Structure 1
Amino acid sequence: MNEKTFEILEFHKIIEVLVGFALTEEGKRELRKLVPSSNKRQIEMRLDEVGEAVAILEKSSSVPIHSLDGIETVLSGMNKGVPLRVDQLTKLYYLIEECRKLKAFMKDKEFTAPRVSSYVHSIEDIPLLADEINRCIRQGRVDDYASKELLRIRKQISIQEDRLKDKVQSILKSAKYKNCLQESIVSQRQGRYVIPVKKEYKGKVRGDVLDMSASGATLYIEPEEVKAQQEQLMYCQLEEEKEIEQILWELTGLAQAYEPQLKLAVETMIYYDVLFAKAKYSRSIRGISPAINEEHRILLKNAVHPLLGSGAVPLTLAIGEDYHALLITGPNTGGKTVTLKTVGLLTVMAQCGLHIPADPGSEISIFQQILLDIGDGQSLEQNLSTFSSHITNIIGILKETNDHTLVLLDELGSGTDPGEGMGLATVILEQLYEKGATLLATTHFSEIKQFAEEREGFINGSMEFDLESLKPTYRLIVGKGGESQAFSIALKLGMHPALIEKAHRITYREEHPYSHGSSDPAFLREMEKQVIVNKYKKRNRMKPAGQKEEKLPAKKLFQKGDNVKLSATGEFGIVYEGPDDRGNYIVQVKGVKQSMSHKRLTLHVPASELYPDDYDFDIIFNSKENRKKANLMNRKHVEGLAIDHEE
């Protein structure tokens with residue numbers, strides 16, 4: 001599945017919500033890599049794991065998952081020729097402790113979650129390493145008792161420091177230096193004890209100047225009397241550092257011996273973090289584990305779009321048994337696009353091993369790819385119109401579609417001439433169905449509803465509309481095409497029924513009664529104002545009362561035999577007869593007679609230029625068999641012989 005599919009279905013938003021439930025950075029990173037699988041057993045295993053994790057969370061919401069902060073850096077730093085530092089060893093200790101707690105936590109979950117609880121068995125106990133780290137490192141430093149030598153050195157350092165402090169204090173209190181000192185405070189510079197001497201008394205105090213105040217008025221001098229003791233203290237400190245390094249090397253060597261076990265423990269902890277993040281997400285959306293099939297069957301029971309939350313209207317839909325293509329009609333903002341996105345997004349989620357927000361008994365089929373055309377896709381850089389971008393996208397879909405593809409098309413055929421758009425929509429739907437795709441499409445074309453009713457494998461669906469509130473209910477009704485709500489809404493808002501009946505007749509070429517059902521005189525008077533015509537402004541003078549208006553015959557624009565061009569298709573035909581009272585002609589196109597409005601016909605070659613005056617047009621408009629029958633009947637009566645005329 002390509003990145004465009006994830007972007008339009010907003011799958012990245014689902015991932016970001018998931019990431020928020022993870023406790024480790026490593027777990028967050030793994031969740032961002034989540035992609036759909038097409039392996040049925042793998043998907044079912046992942047869904048079962050999430051189900052077991054949910055069962056664990058229902059009993060205990062707190063799972064001991066270690067944060068693993070920087071632990072991968074620690075492990076990657078092993079065998080690099082340098083010892084692990086104190087903070088790194090401390091992280092290893094906490095990892096081992098959290099693994100121990102996790103094993104204890106999972107021990108009594110074997111009945112509730114047999115598969116998930118078994119994963120802790122891959123974590124080995126490493127008590128020796130944990131005990132050694134705990135013994136040697138306390139409060140962020142190597143402990144005095146980490147080794148006997150370190151304890152001896154630190155005692156020596158303590159003695160040396162006490163002696164040094166006493167010596168410096170005695171210098172500060174000495175009358176010899178009383179006037180030379182800026183203040184009677186012992187301080188350190190570069191790790192050595194110094195006394196603050198006034199600048200003008202520099203020559204009075206023997207020793208090394210190690211620092212100077214910002215103003216330059218005070219010099220920090222190491223007195224000559226304490227220099228030897230300072231050297232002895234520094235020597236002890238160097239011994240301490242050497243011994244600490246030795247201890248760290250020993251701990252590092254011990255940790256390196258358990259490197260495989262530590263890495264496996266980290267991997268297991270990350271896996272648990274990812275798994276319980278999925279489980280927490282499932283609980284947040286009240287998710288269920290759908291049944292998985294490979295028969296292109298999708299069954300959603302009260303499913304909702306996971307990003308819309310509890311306020312979304314539940315979607316119930318079935319496709320893949322008796323039909324594999326669902327065409328949805330309905331008003332704008334009625335929820336058609338949300339329906340397409342819900343089906344696509346829940347399919348992606350299930351194939352990623354995530355629970356979906358639906359009722360138990362829902363099913364999801366495995367698809368190798370989900371191809372879609374949703375949104376106008378207009379590109380300013382490529383200077384593509386909305387219609388052009390749709391067609392460009394659909395051409396790509398036609399190329400890639402096979403019998404393992406879910407195709408989602410929104411507002412198919414829109415953005416161009418309605419007649420041509422309807423024709424394109426029909427052939428696109430037919431071709432995708434023939435390629436074996438599972439297909440969901442939305443459209444405004446009423447002709448498509450008739451196509452879906454007649455075509456095997458297709459079914460109509462519509463988004464419900466409440467005529468009382470004049471608002472969509474966002475509920476999908478499968479098996480019924482959307483009614484034309486424009487006339488019903490106009491009637492509800494007070495348009496005169498006569499005008500709506502005329503509009504229905506123009507649109508559907510059939511009579512259909514409309515009535516407000518109101519008997520309120522005031523309302524009826526107001527409504528009648530819509531149809532009152534000023535008699536002086538009316539183009540045709542009104543006839544006297546009781547006199548019927550004569551209907552003028554339609555002007556004859558074409559003669560029988562005229563060769564005419566059909567503006568809708570660009571094809572050529574021959575005029576058979578006409579016009580009728582509506583100005584329609586019967587035109588024979590490729591041997592088939594059909595009724596055409598004179599507005600859609602253009603004279604190409606008149607009959608007078610094509611045929612002689614006495615030409616027999618039966619040669620063109622009648623079959624050879626019928627002509628033979630006519631000649632025979634002209635000569636004699638033949639019992640049972642009849643001529644079938646085309647209507």
Structure 2
Amino acid sequence: MDRTTSAEREVSAPASAARAGRLAAVRPTSDRAHATSADTVVLRGGLLGDWQERNRAATIPHTIARLRDQGILGNLRAVADGTGAEYVGRYPFLDTDVYKTLEGLAYEIGRGTADEAVTAFWSEALDLIERAQRADGYLNSFVQNEHTTREPWEDLAWGHELYNLGHLVQAAVAASRQAGDDRLLRVAVRFADLAVIRFAGTGDGCGHPEVETALVELARHTGDQRYLDLAASFVDRRGHGSVPKTFFSADYFQDDAPFRELTGVRGHAVRMVYLAAGATDVAIERDDAELLAASRRLWDDMLATRLYLTGGLGARHSDEAVGDRYELPSERSYSETCAAIGTMQWAWRLLLATGDARYGDVFERILYNAYAVALSQGGTAFSYDNPLQRRPEHRQGGGAPTGSPPRREWFVCACCPPNVIRWTAELQDHLAIVTPGGVGLVVYADADVDTERIALRLRTAYPDDGRVTVTIDRAEPDTELALRIPAWTDGAAARIDGEDVPVETDGGWLRLRRDWASGTVVELDLPMPVRFHGAHPSVDALRGSIAVARGPVVYCAEQQDQHAPLDDVVLCPADLGSARVHAGRLGSDPDTDVLRITLDARARPAASAELYPVLDATAESEQPAEPTTVDLLPYRLWANRGADAMRVWLRGG
């Protein structure tokens with residue numbers, strides 16, 4: 001392999017070849033399974049298609065404006081043009097906000113849906129990035145600013161230089177694969193080559209994992225195995241004191257034990273899931289069964305003891321940490337938006353590695369709840385943390401008054417908004433998996449799917465409705481169409497051209513294999529009754545509470561829809577039979593009809609004003625509660641009409 005520096009060579013052949021087809025964001029070299037991409041899937045409408053349109057029309061223009069007026073793009077300009085301006089911002093990793101945005105824009109450019117403002121920003125940003133890069137490949141507008149005294153790699157715990165590199169690489173790979181533009185890739189390869197020189201053979205690591213997934217994908221894209229080797233080294237050196245310890249202990253950085261030996265997810269939630277996703281990528285590429293088993297074990301621990309019903313991860317505002325097992329408070333849930341995205345990235349890689357549909361179940365739970373709640377209906381306000389309860393008198397952080405909205409137009413640390421942009425832009429890359437024998441549909445949406453072995457049209461009102469219709473346009477002989485049967489459903493039914501077929505699942509899949517004729521129609525019905533959820537008795541914060549869900553969607557109650565104070569509403573299991581599902585507006589906008597659930601409930605009588613009353617064993621029981629109803633809407637839509645009280649978990653009685 002050519003070992004000359006990247007400044008002296010062009011990117012390798014696989015990168016150029018990738019332009020012949022827009023490959024997915026995650027493209028394992030193994031032939032066992034890979035993801036669909038913008039070349040093989042087009043969203044035609046429905047909820048996910050609407051999200052992409054909102055991203056294009058509102059979120060992207062809004063974010064580009066913030067990148068300009070908040071000085072983030074100007075930080076790169078100060079280095080590229082030598083303007084003498086000081087670095088703007090509290091954190092040294094704000095370049096990543098530009099990189100994540102560019103990753104999303106690459107998809108819009110590749111689809112031909114980018115307007116002049118987007119293409120102008122694209123050209124401007126790429127020009128600044130190219131000119132800001134040092135001759136040796138280093139790139140970080142904070143460290144390179146003439147007013148900064150820090151040297152490169154001086155602060156590995158908090159400097160986030162490799163985290164910066166990771167997001168640069170992911171944007172660069174997207175630019176090459178989606179837009180056929182290798183300018184950013186050449187920048188990323190030079191920086192990655194510098195990282196290989198600096199870190200290969202050392203025990204040093206970055207305080208914030210993320211570069212691992214990026215380096216694996218760069219290796220996949222360029223064919224240069226040095227990047228895979230470095231990613232594997234970063235995974236395995238963690239747990240051996242790879243991160244200098246300041247402020248926080250080793251477990252915050254997942255550096256208290258080797259990844260292969262961790263007994264459970266821990267520390268900073270986003271760091272944890274980014275590390276796990278990178279470890280899974282390494283396991284896939286190296287066929288490392290031990291590393292994959294460790295990733296699956298940690299996933300199982302998270303799913304069984306630490307993941308919120310919404311799919312959110314992170315119980316503590318302090319340290320933005322995962323928390324202890326069963327530590328799942330509703331009103332203090334952190335559930336950072338980036339953690340939701342990182343957990344979906346981890347789930348998707350485990351799905352590709354194992355073919356186990358249960359990872360798809362959790363993926364969609366996060367997608368429609370913990371992820372979807374992060375963005376306002378208008379697409380220009382974002383949440384950083386995502387609680388499952390809000391009290392009437394709640395005050396936002398930073399001294400904001402009672403009733404302040406939980407979503408904001410921007411943040412001092414704005415890692416979440418551009419993360420939403422890139423993830424929404426690449427939703428089609430996470431719709432289905434392609435195997436040598438056919439295709440497996442993971443996320444049901446209105447979409448056209450066209451793979452080498454089979455082309456089909458997928459039509460559904462999912463997640464509001466469980467009817468899925470698949471029309472085969474063409475197929476090779478003996479092709480498998482696999483349909484994910486979610487664990488939450490019971491009594492799924494399927495038909496081929498009107499004739500019933502038995503629904504016998506294998507690893508969560510209904511596998512249909514045959515010689516498909518053009519025009520064949522496959523119908524799948526996934527019953528979606530309203531269901532009540534309780535909590536494990538060790539979850540002290542939820543003891544005796546009830547949550548409501550339907551299909552993959554978790555519901556919540558907002559005060560403005562109730563006849564009684566929300567904190568006084570009581571549900572009991574018998575109320576499930578009263579559930580009524582109906583369409584209703586979200587506020588006064590006629591275009592925002594949503595599927596609501598109404599239930600019979602009770603309003604408890606006023607409690608004692610005493611905070612800790614003395615209990616009397618001879619006292620009479622509480623007065624009977626008054627009948628009422630409780631009206632619920634999808635959790636993802638709360639706080640779009642104001643900032644009233646909200647609950648996912650209602651008091652049980």
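Only the coordinates and a few stated rules stand behind these numbers; no lab work does. Just so you know, these numbers come straight off a predicted model, no measurement behind them. Cβ atoms are built from the backbone, for glycine too; each structure is taken alone.
When helix-only ellipticity at 222 nm (-39500 (n - 2.57) for each DSSP H run of 4 or more, over all residues; to 500) is computed across structures 1, 2, the figure -10000 traces back to 2. When distance in nm of label points 7 Å out along Cα→Cβ at positions 124 and 524 is computed for each of 1, 2, the one that comes out at 9.6 is 1.
For which of the structures 1, 2 does the calculation of distance in nm of label points 7 Å out along Cα→Cβ at positions 572 and 612 return 3.1? This value belongs to structure 2. Out of 1, 2, which has the highest value for mean projected area of the Cα convex hull in nm², for residues 516-563 alone? Evaluating mean projected area of the Cα convex hull in nm², for residues 516-563 alone on every structure, the highest lands on 1.
Using the calculated result 30.4 for mean projected area of the Cα convex hull in nm², pick out the matching structure from 1, 2.
Working: 1: 60.0; 2: 30.4.
Considering all the candidates, the number was obtained from 2.
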